[in-house]
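S.K.: I've put the structures underneath this note.
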Structure 1
Amino acid sequence: MNEKMLYLLALIWGFAEATLFFIIPDVFLSLIALKNLRLGIKACVWALIGALIGGLLMYFWAIWDYGGVLVVIEKIPAINQKMITQVAEEVNGIGIRAVFLGPPQGIPYKLYAIQSAHHGLSLIGFILASIPARGFRFLFVTYFSHFICIRVLKMKKPYIYLAMFWLGFYTWYFANFLGLEEVYKKTTS
């Protein structure tokens, strides 16, 4: 795959995950980083641009139809009512700084976009906070996966191990944060 296609896919994945998709762009970014760290870093920029565009869409959707966006969002396997309430409380309590709480908690960015709009936070403030909040995580995962797999462990087949890592990560995530039964119900309905 050529560079332009990689960047386009990173942009699309960043947008998709910021809106209705539930697998983070970090999966794709970490795979690129195994082949070429420079390409991985550039792809992070494109994933960030996609995420910001998706965040804008969710922000405006929440202004236009808050109830409607929540109905749709609750159908996504990686989101539940408890998460929505938690983000609403965080945004209401600490404002735009709440955007930084999502990545370490495993809470989707789209919820912060929706709640930022609903609670009347500035669009400019939301975007400015989103850049480091999303960008840092993308870069961290990209560097970390390259560093560990290629530099430290010098893996012969890093793609297999990385795929196993992401499969294990999502199994753990769905089991611990959401309950696999809830995810199954959402994906089969």
Structure 2
Amino acid sequence: MPHYIAFLRGINLGKRRPEMAGLRRLFTQLKFTDVATFIASGNIIFASKTADRRKLETQIQDHLEESLGYAVDTFVRTRAEVAAVAAFRPFAEADLANPAHTVHAGFLQEALTPAQHRGLLACRTDVDEFCVNGREYYWLCRIKSNESKAWTSPAMRALKLPTSSMRNVTTVRKLAALYPAPGA
């Protein structure tokens, strides 16, 4: 049976603070098995007979909106895909090794268009750098991420990127280590 990790956008922000036990219950209601949560930020591990990722994303989004009363963008990856994100080295080794820098992975439902891809890379600054790989983008921030102006810049806003859910790559690596792909 395929094993997945769902990244839920906006969980534990503002008034969106569902109990993790409640989220597990909602996933179980969808007939998913081996349901677990990882830290209280919308990372749900599960197994499903369904192999169609888009169908899973839609099914989860619809059920969460009906149950919670608000839309929850959902980004589903296989455990193998999460392992690949965790292993990917998108920036120079010196940047990746610097403890003052953070790297975030952004999960998308579909790959960016070539124009969006080029536009995101063009939003690079002295402190912010971007990389795109498949249905993920990576953001290197050389200052505190909450101090970065990259996401509020006119160029970034003009891109009108699709919704995504970002995770610190450290979190993604922990997920990949704790919930490896079957057979890994």
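Every read-out reported here was derived from the displayed coordinates using simple, explicitly stated rules and does not represent laboratory data. Just so it is clear, the model here is predicted, and its values are computed rather than measured. Cβ atoms are built from the backbone, for glycine too; each structure is taken alone.
S.K.: Please compute relative contact order in percent (Cα under 8 Å, 6 or more apart) for structures 1, 2 and give me the label with the greatest value. Working shown, then result.
M.R.: Numbers: 1: 27; 2: 23.
That would be structure 1.
S.K.: Work out which structure the value 0.90 belongs to, where FRET efficiency 1/(1 + (r/R0)^6) of positions 21 and 141 (r between Cβ atoms, R0 = 25 Å, to 0.05) was derived from one of 1, 2. List each step's numbers first, then the result.
M.R.: Working: 1: 0.90; 2: 0.15.
Computing FRET efficiency 1/(1 + (r/R0)^6) of positions 21 and 141 (r between Cβ atoms, R0 = 25 Å, to 0.05) on every structure in 1, 2 gives 0.90 only for 1.
S.K.: Next question, about the same structure. One of 1, 2 was used to compute semi-axes √(5λ) of the Cα gyration tensor in Å, for residues 13-68 alone, and the result was 28, 11, 4. Which label is that? Show your work: numbers first, answer last.
M.R.: Details: 1: 28, 11, 4; 2: 19, 13, 10.
It was calculated from structure 1.
S.K.: Name the one structure among 1, 2 that distance in nm of label points 7 Å out along Cα→Cβ at positions 53 and 85 of 3.6 was derived from.
M.R.: Working: 1: 3.6; 2: 1.0.
It was calculated from structure 1.
S.K.: Ok, one more. Tell me which of 1, 2 gives 68 when you compute percent of Cα pairs over 14 Å apart, for residues 29-116 alone.
M.R.: Values: 1: 68; 2: 75.
Computed on structure 1.
S.K.: Matching task: 13.8 is the computed value of mean count of other Cβ atoms within 10 Å over residues 109-116. Pick the structure from 1, 2.
M.R.: On the way: 1: 27.2; 2: 13.8.
Among 1, 2, the structure yielding 13.8 for mean count of other Cβ atoms within 10 Å over residues 109-116 is 2.
S.K.: Which structure, out of 1, 2, was distance in nm of label points 7 Å out along Cα→Cβ at positions 77 and 125 calculated from, if the result is 3.6?
M.R.: Details: 1: 3.6; 2: 2.5.
Traced to structure 1.
S.K.: Same structure again: Compare distance in nm of label points 7 Å out along Cα→Cβ at positions 5 and 149 across structures 1, 2 and report the one with the greatest value.
M.R.: Numbers: 1: 1.9; 2: 3.4.
That would be structure 2.
S.K.: Of the structures labelled 1, 2, which one yields -24500 when helix-only ellipticity at 222 nm (-39500 (n - 2.57) for each DSSP H run of 4 or more, over all residues; to 500) is computed from its coordinates? Spell out each step's value before the answer.
M.R.: Working: 1: -24500; 2: -10000.
Going label by label, the one that fits is 1.
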